[in-house]
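Take a look at the structures below.
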Structure I
Amino acid sequence: MVYFKSSNIISSLGFGTEDNFQSIYDGNIGISKIENQDIYHEPFLASMINENILEEKFSVLAKNYTKFDYFTKLEKMIIMSVHYAIMTTNIDISSLRTAIVISTTKGNIDILSSSYSNKIEKERAFLWSLGRVVSKFFGNPNDAIVVSNACVSGVVALNTASSYIKSGKYDNVVVTGGDIVSRFVVSGFMSFLSLSPVPCKPFDKQRCGLSLGEASGTIILSNIPIASTTNFIFSGGSSANDANHISGPSRDGEGSFIAIKKAITEANVKSMQIDHISAHGTATPYNDEMESKAIYRHGMNNAIVNSIKGVIGHTLGAAGIVETAILLEEMKQNVILKSLGYFEHGVSKPIKIANKIIDKDLVCCLKMASGFGGSNAALVISKINL
């Protein structure tokens with residue numbers, strides 16, 4: 001079996017999974033108006049990490065672990081997230097039997113800007129270089145695996161990590177990832193006219209686009225359970241490509257349907273056994289509609305669905321990891337968080353969207369993800385008692 005051992009989230013809501021979960025539970029929202037000419041010439045909405053707190057916390061960590069003179073913002077976010085997640089385990093991150101898998105869409109894209117400090121070589125913009133920095137910081141002898149597959153990267157990274165453990169190649173895999181709100185990213189989504197002028201509203205009739213967010217997240221998988229307690233296992237995972245369009249998903253949700261089908265088949269569960277679904281839920285017209293169709297086609301109408309993107313925005317390469325970490329916390333506490341921004345049903349299929357906090361015994365849950373290029377992914381988490 002593949003066990004979930006530990007997690008961490010760093011976002012606008014806090015520097016730990018529990019902090020982020022509690023903030024969402026309390027109804028807080030991390031999306032706010034951003035006025036930063038270095039990122040975009042007009043104000044825009046996004047969920048961004050407090051850089052002063054980030055610098056303060058990283059400076060403490062770097063005193064003990066630093067092996068480089070300078071780190072980018074993204075590197076600091078990822079390194080801190082990994083550090084916090086490892087601290088709660090007895091896993092040796094410097095072991096040959098421990099791998100590191102990194103999920104990101106754009107990595108250190110910001111250092112290509114002419115205004116960026118020349119203290120960091122432009123080579124650090126390569127994704128493999130990000131992996132090298134993280135591995136060396138923690139003294140891990142293996143080459144870090146970097147997964148970059150649009151916005152399904154986080155879920156695909158978790159699926160990849162699970163396959164490494166099941167094959168016996170590694171005992172533990174540290175899955176981490178992140179992305180920042182950069183000029184490149186904001187300009188790209190602005191060109192699509194896809195950013196919402198208000199905090200995004202997943203699955204709502206009045207939804208009008210997504211909100212961007214930056215975050216780093218870490219989940220540690222292992223072949224060793226946590227002793228004498230409830231454990232959460234990676235039951236199954238898969239990905240599929242609908243080959244529909246460079247940015248738009250298949251209108252009938254075919255790619256997502258296939259990914260879910262393969263994931264629940266590997267998990268050896270039936271559709272009706274899924275208690276709760278953490279959707280991708282970007283609040284764009286096509287994504288939410290196709291997800292509702294994929295869910296409906298599987299007969300999961302009674303599984304309660306939510307999306308946390310109305311709180312922390314779309315965190316790109318971190319999304320699948322961050323949202324899975326929140327899903328694990330929901331399962332631990334047997335509670336389903338409200339899908340913030342959802343008021344009036346805005347998709348064609350009668351799926352159940354959480355419009356309030358719901359107490360429910362959660363034994364088997366599904367995480368969905370979708371992204372540009374027709375990419376789709378899914379994974380199943382099951383709760384077991386040892």
Structure II
Amino acid sequence: MLATLIPLFDNKMNVPAYSIFAQRENLLARPGLLGTGSLDMAAGVPGLEIVNNMGLDSVSDDRTVFIEVNEISIFTDLESACHVDHSKVVLLGNNSIEPTESYVKRITQLKSSGFSFAIKGLAYTQFEEYKPILDLTDYILLNHKRINIAVARSYFAKQYPGLKLIAVNVNTREEYESLTDKDAFSMYEGEFFRVPVSEGGKEIAPLKANYIELLNVINAPDFDLTKAADTISRDTALVISMLKLVNRMSRNSEITSVRHAAAMLGQKELKKWINTAVTKELCADKPNEITRLSLLRAKFAENLAPVFEKASLSSELFLTGLFSVLDIILDKPMEEALKLVNVGRGIQDALLRHEGELASVLDFLTAYENASFQEVSRLLLLGGIKDNDVYDAYVNSLIWYRDLFNTK
């Protein structure tokens with residue numbers, strides 16, 4: 001099983017939903033399936049299995065989740081198979097689901113059970129033909145580059161006033177801003193939110209400068225716990241966060257100072273906590289998805305270390321994933337951003353030049369999160385790596401991220 005979550009953004013850069021892209025089999029490892037790859041969900045719906053096994057809180061933090069179905073799986077007993085709130089699930093079909101009586105009847109049944117329905121892959125010439133299905137559809141995914149936005153907005157507003165439009169392949173910030181100005185779409189999917197900063201760069205705000213200093217302190221060889229504690233003391237939010245962590249680990253201990261708390265954690269745990277906590281603070285003025293992306297990449301990369309036979313580099317891989325969007329976080333080109341933090345040459349080589357031992361894991365990780373499963377399958381086949389080992393590494397990173405923000 002391979003699966004990843006793709007965020008859907010609204011007009012204010014919030015994420016109201018995620019789409020699950022999943023593949024049950026490595027089609028390159030089993031070439032006999034290549035001709036039937038589109039029917040990968042015939043015996044079940046991988047996205048639904050993931051939601052059932054992990055729960056909505058782990059998968060999408062209780063947001064709406066889009067799950068792909070095809071012309072066969074739509075007729076399975078999805079009503080009983082879905083163990084989470086049906087109103088949180090949008091079943092996403094494509095033009096293999098035809099506007100015939102049997103499909104219209106089935107979609108009607110699914111909607112009466114609480115599911116929403118979405119469709120993608122329709123050409124504008126098919127809109128009239130698909131009217132029986134579009135009348136039942138809640139969302140339609142459109143490639144904004146292949147349509148006249150003004151005409152589309154007018155057409156759907158008139159013919160299907162309740163239908164929400166989702167723009168896909170939004171790959172630059174300029175495209176996103178242009179589309180939001182036109183106010184034709186309710187959500188947007190694409191790489192625009194993680195486009196690297198290539199030039200310019202803002203001055204580091206005073207509070208961020210403190211966080212950068214803290215990163216440099218704890219990422220230095222054999223760092224000084226006392227100096228780290230004193231730097232943490234300058235930020236109330238960090239102090240509170242650290243004290244909560246220490247209290248969870250040692251409930252019966254009385255903490256007398258920030259230095260005492262730091263000593264109780266020890267170098268290894270303090271370093272790990274600071275790298276994640278500081279990243280969250282640095283991302284405070286960014287879309288929440290940047291925080292999520294940075295932290296998930298960090299944990300996913302760390303989890304992949306033994307899978308790629310690089311267990312000794314797990315700490316370096318954590319930092320490589322964590323800082324892979326440092327240019328976006330600091331609004332600076334990556335080369336400038338890395339000069340502000342004290343990371344090793346191997347991490348720099350991976351992030352700047354995609355070279356060295358760490359780069360192969362980083363490149364694999366980014367292909368995976370983009371749902372480039374053909375490339376992922378190729379790399380797994382070449383490396384003799386099992387799909388499920390990678391899937392488990394990804395799922396465990398989602399659970400870790402959920403627990404990281406669990407304040408109970």
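Any read-out appearing in this document is the output of simple, stated calculations on the displayed coordinates, not a laboratory observation. These figures come from a predicted structure and were not determined experimentally. Cβ atoms are built from the backbone, for glycine too; each structure is taken alone.
Details
- Source structure (of I, II) for distance in nm of label points 7 Å out along Cα→Cβ at positions 111 and 263, computed value 3.3: I
- Winner on volume of the Cα convex hull per residue in Å³ once structures I, II are ranked, highest first: II
- Once mean count of other Cβ atoms within 10 Å over residues 231-238 is computed for every structure in I, II, the highest value turns out to be that of I.
- A value of 0.55 for FRET efficiency 1/(1 + (r/R0)^6) of positions 63 and 215 (r between Cβ atoms, R0 = 25 Å, to 0.05), calculated from one of I, II, originates in structure I.
- Comparison of I, II by distance in nm of label points 7 Å out along Cα→Cβ at positions 127 and 367 - largest value held by: II
- Among candidates I, II, the computation of relative contact order in percent (Cα under 8 Å, 6 or more apart) that gave 15 used structure II.
- Origin of the derived value -9500 (helix-only ellipticity at 222 nm (-39500 (n - 2.57) for each DSSP H run of 4 or more, over all residues; to 500); candidates I, II): I
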